[in-house]
1. Among the shown structures I, II, III, from which was the value 45 of percent of Cα pairs over 15 Å apart, for residues 60-107 alone calculated?
2. Hey, helix-only ellipticity at 222 nm (-39500 (n - 2.57) for each DSSP H run of 4 or more, over all residues; to 500) derived from one of I, II, III reads -28500; which structure?
3. Which of I, II, III yields 24 for relative contact order in percent (Cα under 8 Å, 6 or more apart), as computed?
4. Volume of the Cα convex hull per residue in Å³ computed as 143: which structure among I, II, III?
5. Of structures I, II, III, which gives 21, 17, 13 when semi-axes √(5λ) of the Cα gyration tensor in Å, for residues 116-171 alone is computed from the coordinates?
6. For the read-out FRET efficiency 1/(1 + (r/R0)^6) of positions 36 and 132 (r between Cβ atoms, R0 = 41 Å, to 0.05), a value of 1.00 was computed from one structure; give its label from I, II, III.
7. Work out which structure the value 3.7 belongs to, where distance in nm of label points 7 Å out along Cα→Cβ at positions 76 and 124 was derived from one of I, II, III.
Structure I
Amino acid sequence: MSKPTSANRRGQLLEAAATCFYREGFDAASMRAIAEEADMRTASIYYHFDSKDDLLVAVHQVALERIRTATSAALNGVEAPWERLEAACAAHLETLLTGGTFFKAVMRQVPSKVAGREMIFKLRDDYEAIFTGLIGALDLPAGTERNSLRLMLLGAMNWTFTWWRPRTGPAPSVLATTFVNNLRTGLDIAS
């Protein structure tokens, strides 16, 4: 049997950190608990990360890269602006709701004293730029405030995390269709 590589150990450590951050919250999650979850010594964490704050930033990087990849892939070959928005929403919801521990961890509020907080916000902003472009391409009624519309849509999708149930909830793609149809209906009424 081969020895785990440094990259494998890093991935295992990030998974453990995401689990602890979700389960206990960032402040309560100790480096010792993260090490135990990763089945390694606490001192071994510092081979990969300088601090718990760095771990939190890395967990966000992984989650946001995964959701960016899924959302970008969903846009391939889709041309119509509203269909592109729906495809992106479906990928966002599918990844968020079924993507595992990383997404559960990043849905928690980022503590105000975390070093790297601005980096986390930059990572989020970079991802959300996809939706800025998608909403920018829509033919909307005059006076529609596109930034607020983007924030409203992302907020609604991200909030599904609190009420959606895998066994009884609608499929993420159905939710995406519903959100986009409701958005279109609301904008049609307003015009």
Structure II
Amino acid sequence: MEKILHLLDAGQLILAPTDTIWGILCDATNSDAVNKVYDLKKRPDSKAMVCMVSDENMLKKYIREIPDDLHNYIQDSRPTTVIYNAPTGIAHNAVAQENTVAIRIVNHHFCTPLIRAFGKPLISTSANLSGEKHPTTFSDIAKEIVAGVDHVVKLDSIESSALPSRIIKIKTSGEISLLRP
């Protein structure tokens, strides 16, 4: 864990299973690290990425307003990514052009303690090249992705669920819209 924390603090990229799919992780507050992810994935920087936080307290440091109706979704055991308006403290290139950011409170035996120990949100984007199918197992990850990260977390007991999260958007009116059930 100490090695991974040091790498994240230095703006490096980590490949790890998450509560959904295998992901490329980096410090979501470090724009240089976020650029490395865009470059590795060959992804246009106009496509924002998901951030993971460890709990609601961490979420509140980066999001000013959390609608009361949202608590049932983010407290649910199913991984749920929420698109919030007007984030603060997140790297500018991790924020969409509409000034929104996708954040998921992660409940995972590896990612949650990692984020808690790091003390900041992590980018978590699928471990694939842009436009390709997301990998469901480690062996599905392109060699270019594996070679392009600074550390691979590959423990026999850790696998991802291979299912992407539910996605919810908070409209500027405060209304909640389900984008991916």
Structure III
Amino acid sequence: MIYLELFLTFLQIGTVSFGDGYGMISLIRETVLSHGWLTEAELLNMIAVSESTPGPIAVNMATFVGSTQGGVLGSFLATLGVVLPSFLIILLIASLIRNFLKYKSVQAFLGGVRPCVVGLILATAVTMFLSTAFSFKSIEDPIIPDVSGLILFATIVAVAEILKKIRKMPTSPILLILLSAGLGMVVYS
């Protein structure tokens, strides 16, 4: 029965593959070609389509192969097979973490990790700002301010603050992103 074969095949792929979907491509390729489900050319086209559509590539590939072999039910079962191992592993980890959170040593560890994560995020933000606003990539590089970029940044910060004072609440990040995009297109086009 093709449905059971699709589910078990993609369950096996999802179980033994580590890393992202790109790590699964070679295993999916070998399996799909050995079963005769797709030709090499069809597989290459399917990989191109999977990379250009939203979602993880392994899920897109499983859905496509399942669809070609078993229609809607085949695509559902192949997709379920490829994501089920990861889902169960994450579920297990989440349930273990909940039990571990009651221990003081785990709380202390997480308390120490939080500032490190905040520091990493801030370091990334500062690095991106320096590289964008001043073309600063390393200590040896000269600092060359991007006047247009700095004016845009100041304008967006000013608009956010003005809207915050008028509305008495923080400005929507989506609105600021759209404003940034619009101003960027006007200034840099």
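Read the figures in this text as sums done on the coordinates, not as results from a lab. Computed from a predicted model, the values in this text were never measured in an experiment. Cβ atoms are built from the backbone, for glycine too; each structure is taken alone.
1. On the way: I: 41; II: 45; III: 57.
Only structure II yields this read-out.
2. Numbers: I: -24000; II: -6000; III: -28500.
Computing helix-only ellipticity at 222 nm (-39500 (n - 2.57) for each DSSP H run of 4 or more, over all residues; to 500) on every structure in I, II, III gives -28500 only for III.
3. On the way: I: 24; II: 33; III: 17.
Structure I accounts for this read-out.
4. Details: I: 143; II: 105; III: 243.
Attributed to the structure labelled I.
5. Values: I: 24, 20, 9; II: 21, 17, 13; III: 27, 18, 5.
Value 21, 17, 13 for semi-axes √(5λ) of the Cα gyration tensor in Å, for residues 116-171 alone corresponds to II out of I, II, III.
6. Working: I: 0.50; II: 1.00; III: 0.20.
Traced to structure II.
7. On the way: I: 2.9; II: 1.6; III: 3.7.
This value belongs to structure III.
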